[in-house]
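Every number in this text was worked out from the coordinates using simple rules, so none of it is lab data. All of these numbers come straight from a predicted model, not from anything done at the bench. Cβ atoms are built from the backbone, for glycine too; each structure is taken alone.
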Structure I
Amino acid sequence: MVAVATAIGESAIGVIRVSGPDAIAIVAPLLRTAIPLEAFPSHRLRRVAIVDAKSGERVDEALCTVMRSPRSYTAEDVVELSCHGSPALLRLVTLSIVAGGARLAAPGEFTRRAFLNGRLDLARAEAVALMIGARTDRAVALAARALAGGFSDQVRALRDELVDLIAGLEVTLDFPEERVGLDVEAARVIVTRLRAEVERWLAAARHGRVVHDGVTVALVGPPNAGKSSLLNALLGSDRAIVSPVPGTTRDIVEGTIALAGVPVRLLDTAGIDTPRDAIEAEGIRRSRRAMQESDLLLLVFDGSMVPDPHVLEETAGRARLVVRAKSDLPTHPAAAALRDAAPASVVTSGGMDALLERLTREIERCAGATGDEGMIVASVRQIGLLETLLRALIAAEAALAEAPLEAALVDLREALACAGAILGVDVGDAVLDRIFSMFCLGK
């Protein structure tokens with residue numbers, strides 16, 4: 001199989017990756033080299049000429065690496081060509097390789113081969129996708145930890161304990177009079193410990209998911225409160241149109257910044273008020289939908305005016321940070337009375353640093369204020385399996401205390417299946433298709 005392994009578009013270098021038992025034989029006719037490709041030492045970079053297979057005319061000069069099985073990403077023979085990064089050139093060379101007998105790789109197929117050939121377990125394979133999708137330094141560090149096998153090692157150790165636990169209880173069940181096997185009370189202590197461990201993993205994985213996916217913050221409030229100006233100030237660019245005319249913002253305007261190592265998606269919304277026409281009504285409807293889909297609200301009021309009580313009431317009970325905008329103007333007594341409101345002026349920049357600090361603290365709270373030690377970045381699939389695993393251990397713990405041993409074994413086997421599914425043990429093709437379809441081509 002073959003694919004371009006670098007991003008689409010013009011670049012200095014474009015990498016073409018070929019993997020499979022016939023990779024060397026398929027690529028060899030396209031190269032002019034001092035020694036045959038079959039004789040290339042493994043994991044060494046060599047300069048080659050790429051030629052047209054039919055005419056023999058030179059197409060490009062490139063660097064070629066041969067990585068022989070099993071010491072490659074896929075555990076198969078791999079040939080990589082680092083060509084000049086012209087999309088037309090990369091397409092031409094790729095099609096020549098296909099004409100020589102290779103087929104185009106599906107999204108994620110190289111990593112799928114690595115999993116099927118035992119190079120990676122499924123948790124580490126999914127960490128590859130998390131690494132590719134990481135948008136901040138913090139997310140990269142967490143993905144690197146998962147790719148190195150930190151989470152896999154923890155799950156594998158738990159799975160081994162579950163195997164021993166089930167085996168011991170099976171012996172106890174089969175030979176009740178012989179006093180062999182595992183004592184039920186001792187088993188319950190082990191399950192209690194494993195349950196607490198999975199609870200920690202799940203909390204850490206949810207925080208890690210926030211670091212990876214980011215937090216959505218909606219700027220909401222009445223019309224002309226200063227939401228668009230605040231968005232532009234936070235982004236450091238004129239992303240939203242600013243006008244003294246109320247109702248200028250009709251649709252959602254968004255931008256992204258990074259705070260505390262977390263991607264923060266900022267949404268500027270239409271002012272919440274009584275609509276004057278159908279278009280404004282639709283804008284307000286979209287504002288309310290954005291509020292529902294956001295993790296945090298920046299509730300923005302014009303500090304020189306009386307705060308709208310309806311907006312305060314509508315956002316009550318939501319995670320929110322109240323902003324008293326336009327603090328360079330005289331403050332209305334009712335606005336000054338707003339509890340814990342952050343004053344800010346985009347004109348003088350007064351209060352902006354303090355507001356950013358408060359917003360950063362809120363983001364840290366969402367992503368776990370205790371730091372990244374022990375934090376796990378996991379896929380949505382893995383988090384779902386951890387939730388099922390936790391429920392199974394809770395049920396097994398209860399069953400060992402008050403139910404027949406057979407009932408506890410049913411729950412423990414379910415927990416064992418969940419741990420295996422995280423690692424890719426006995427996972428069906430449909431699950432693998434779903435996982436690797438989310439990868440990019442060439443990976």
Structure II
Amino acid sequence: MTTIFRNGQFFQSGIQGENHSFAECMVVDGAGKIAHVGSSADEQVAQAEAKGATKHDVGGRIVLPGFIDGHMHLLIMGQSLQKAGLEACQNFEDIRKVLKDFAAAHPSTSRIMAKGWMHFMTDGQALASMIDDIDTRPIFIDSKDLHSTWCNTAALDELGVQDMPDPEGGKIHRDENGKATGLLTEAAAVTIVWPHIAKVAPMEEKLAAVRGAIQAYNAVGYTGLIEMAMDENGWEVLQIFLKQEAPAMRFAVHWLIAPRKSEAENLAQVDRAIELNRRFNAETTPNCRVVGIKVIGDGIIDGCTAALTEPYTSNGATAEPVWSLEELGPVVKKADAAGLQCALHAIGDKTIKIAIDALEQNATPGRRHRIEHLELASLEDAARLGKLGITASIQAVHADPAILRAWPTLLGPKRCERAFAYTDFAQGGAVLALGSDAPTARTHRSRASTQRRRA
């Protein structure tokens with residue numbers, strides 16, 4: 001049934017947002033598509049009325065197009081809604097209390113899952129022995145940035161990591177005797193912990209997580225999500241979900257390319273993304289498309305795993321990019337040749353330069369390739385983004401001062417001045433894509449985007 005919405009302020013503009021204005025009336029056809037935006041006196045409105053369209057008074061409210069989250073993680077976003085939240089904790093004792101209370105309130109769950117831990121809360125320590133006495137069940141604690149997982153001994157045993165080698169680009173932290181101590185970082189978290197949790201969780205639980213994530217987004221006005229690290233586990237869940245339900249949400253998916261030991265293994269993952277793109281695209285499945293690849297180039301500032309051109313100020317530590325330019329180039333080239341969009345995670349200035357170089361040397365201009373996060377870009381590289389047509393995919397909630405307490409110590413005041421150089425990106429002509437990186441941040445917080453204040 002066609003519906004006429006009247007007495008509203010309906011936003012309209014050109015495709016680039018130019019010449020924007022507000023109209024008073026909107027007509028939506030029986031398929032749910034917007035058929036007309038304009039005045040109640042327009043002929044299209046009269047025709048709809050003559051055919052028996054229903055009428056709805058909006059009451060003068062502003063009506064905007066649905067929001068799109070430009071960078072998020074669907075399954076773990078949904079699962080995070082079921083986890084103990086550590087975001088408000090100030091120290092280790094706070095963490096212990098939250099975990100104990102959560103364990104007591106959930107006696108039948110197989111695992112204790114938590115989220116929101118930040119390194120400063122425990123003075124950078126994350127040992128299994130610190131939390132072994134809280135509960136006998138496996139305990140998995142996600143860092144706020146999702147680049148680390150802190151485990152108790154039961155969780156380490158369940159993962160089977162004691163005799164497992166470090167994955168490419170990741171680390172299973174160990175003591176002087178080679179025994180895993182409780183922390184898995186970077187690719188060890190992404191390629192060991194994430195798939196394990198996704199695998200052991202019952203399908204109904206995972207479907208409920210996806211449903212919960214979509215409901216949370218719909219509740220604050222989102223109708224589109226860009227999933228930024230899809231793997232086989234998450235893809236299976238999403239496809240089953242979409243066969244069972246028809247959510248008010250569209251998905252654009254970037255396939256995660258994990259670092260492997262050989263170029264052939266890396267490119268085989270790109271082949272899988274290409275295969276899926278040929279089957280799931282704008283023509284065949286417009287509501288759920290595989291549009292590109294995601295490559296994680298380094299870690300995070302707080303964990304001293306983001307790759308910088310100069311050592312960290314506080315401890316002299318250095319970190320190398322997960323992918324060298326020589327390793328990343330063929331991946332970008334193959335994906336670009338297949339028409340896929342490349343999304344390259346780069347936080348430290350050293351990795352940002354490699355990401356830009358890889359796109360400049362191996363990608364076709366105009367393909368809307370993007371670099372994710374860009375938290376510490378040099379002045380020179382900030383200017384290169386616009387010149388090369390690279391989208392700056394930013395998550396402004398990460399600029400919240402409340403979560404940057406360690407940065408002045410880790411980087412020193414001079415480098416902190418280069419953090420989150422969004423104005424430089426825009427003035428250099430780069431298109432900015434905004435995302436939440438959920439579940440690392442709430443989906444509806446945007447104050448930090450413009451004011452650099454507590455979100």
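Out of I, II, which one gives 17 for relative contact order in percent (Cα under 8 Å, 6 or more apart) as computed from the coordinates? Could you put the intermediate results ahead of the total?
On the way: I: 17; II: 12.
Corresponding structure: I.
Which structure, out of I, II, was helix-only ellipticity at 222 nm (-39500 (n - 2.57) for each DSSP H run of 4 or more, over all residues; to 500) derived from, given a value of -15000?
I
Supply the structure label, taken from I, II, corresponding to mean count of other Cβ atoms within 10 Å over residues 57-64 with the calculated value 15.5.
Details: I: 15.5; II: 11.1.
This value belongs to structure I.
When distance in nm of label points 7 Å out along Cα→Cβ at positions 17 and 321 is calculated for each of the structures I, II, which structure yields the highest value?
Numbers: I: 3.9; II: 2.9.
Structure I gives the largest value of distance in nm of label points 7 Å out along Cα→Cβ at positions 17 and 321 among I, II.
Any idea which of I, II comes out highest on Kirkwood radius over Cα pairs in Å?
Sorting by Kirkwood radius over Cα pairs in Å in descending order puts I first.
From which structure (I, II) was Kirkwood radius over Cα pairs in Å, for residues 169-400 alone calculated, if the value obtained is 20.5?
Details: I: 20.5; II: 18.9.
Source structure: I.
Which of the displayed structures (I, II) returns the greatest value of Kirkwood radius over Cα pairs in Å, for residues 25-128 alone on calculation? If you can, show how the numbers build up before the last one.
Details: I: 14.8; II: 19.0.
For this comparison of Kirkwood radius over Cα pairs in Å, for residues 25-128 alone, the top structure is II.
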